[in-house]
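Below are structures written as structure tokens.
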Structure P
Amino acid sequence: MLSKAKKLLIDNNTRLVIIKNDITTSSNERGIKALLEILDSNSDFSGAYAADKVVGKAAATVYVLLKIKALYAKVVSEGAKEIIKANGIYLEYDESVPYIVNRAGNGMCPMEEAVGDECDPEAAIKRIRIRLEQLLKSN
């Protein structure tokens, strides 16, 4: 199933694919917003297989809360790898980077920065939501 999610991600040029019980959820939305919407849908994604273009520590936190079984990432940060492995999620990736870069390319992604050294997913998700709200207000 992980290979199917990976193939759909690449073939359809989407940003995110999650497969559970032959039901596929996908998104082309950039950033963590789509993942938060999936988390907030209260659908059961435990045991699902996911493929994502870019996974930083913030996205990894959401995947942990979704209780997925396996994840493929084109690009994954070191912090994301740590939280994914610490929570028993199988991980495949193409490229590992120290951290996810912001859209301007001149620093760390604000979501990755918001999570910081937080290892508790519940505490980290609160930080993510606060930062997202701040970013949306400033735009």
Structure Q
Amino acid sequence: MPLLYITRKEHFNAAHQLWDNNLTSDENFALFGKCANPHFHGHNFDLYVCVKGQPDPNTGLVMDLKKLKIIIREEVIDQLDHQNLNLDVSWLKDKMPSIENISVAIWARISDKLPQGVKLHKITLWETQNNFVEFFGED
């Protein structure tokens, strides 16, 4: 039986600030530029969640995409959309809300919610049309 990969795309809007308290203001602005804005800044994020598995011999489905949508919405989108990632999201507290750290945190929230026989393959998080991160779950 073939191993297949299916992907669900979701979207959310959120604000954040990139700031390292171990650096001076000058160092933060030199490193993060406009992303260090003390009043935060926002993005229109696109999230792609790719899962893998063997299709069910009766349905031909790796996973019901409606169920994947519900998992992503409940575990991620409902908690991130229109939020300040530095201040409002408990599972991002004490983490720099870079797209790298956000994608790792999303992986942790979704990976154990999938049905038996389905594995999370990749999280892709687009911050801008030019900047995105891919995470495959490796440590």
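A few comments on the model shown:
- Distance in nm of label points 7 Å out along Cα→Cβ at positions 5 and 29 from the coordinates reads 1.8; which among P, Q: P
- Distance in nm of label points 7 Å out along Cα→Cβ at positions 37 and 61 - structure with the largest value, from P, Q: Q
- Structure (P, Q) behind the derived value 18 of relative contact order in percent (Cα under 8 Å, 6 or more apart): P
- Each of P, Q could give helix-only ellipticity at 222 nm (-39500 (n - 2.57) for each DSSP H run of 4 or more, over all residues; to 500), but the derived value -6000 comes from Q.
- Computed 3.3 for distance in nm of label points 7 Å out along Cα→Cβ at positions 53 and 93 - originating structure among P, Q: Q
- Which entry (P, Q) yields the derived value 2, 9, 19, 21, 17, 12, 8, 5, 4, 2, 1, 0, 0 for P(r) over Cα pairs in 5 Å bins from 0, in percent: Q
- Structure (P, Q) behind the derived value 1.1 of distance in nm of label points 7 Å out along Cα→Cβ at positions 85 and 109: Q
Any read-out appearing in this document is the output of simple, stated calculations on the displayed coordinates, not a laboratory observation. It should be emphasised that the depicted structure is a prediction, and the values quoted were computed from it without experimental measurement. Cβ atoms are built from the backbone, for glycine too; each structure is taken alone.
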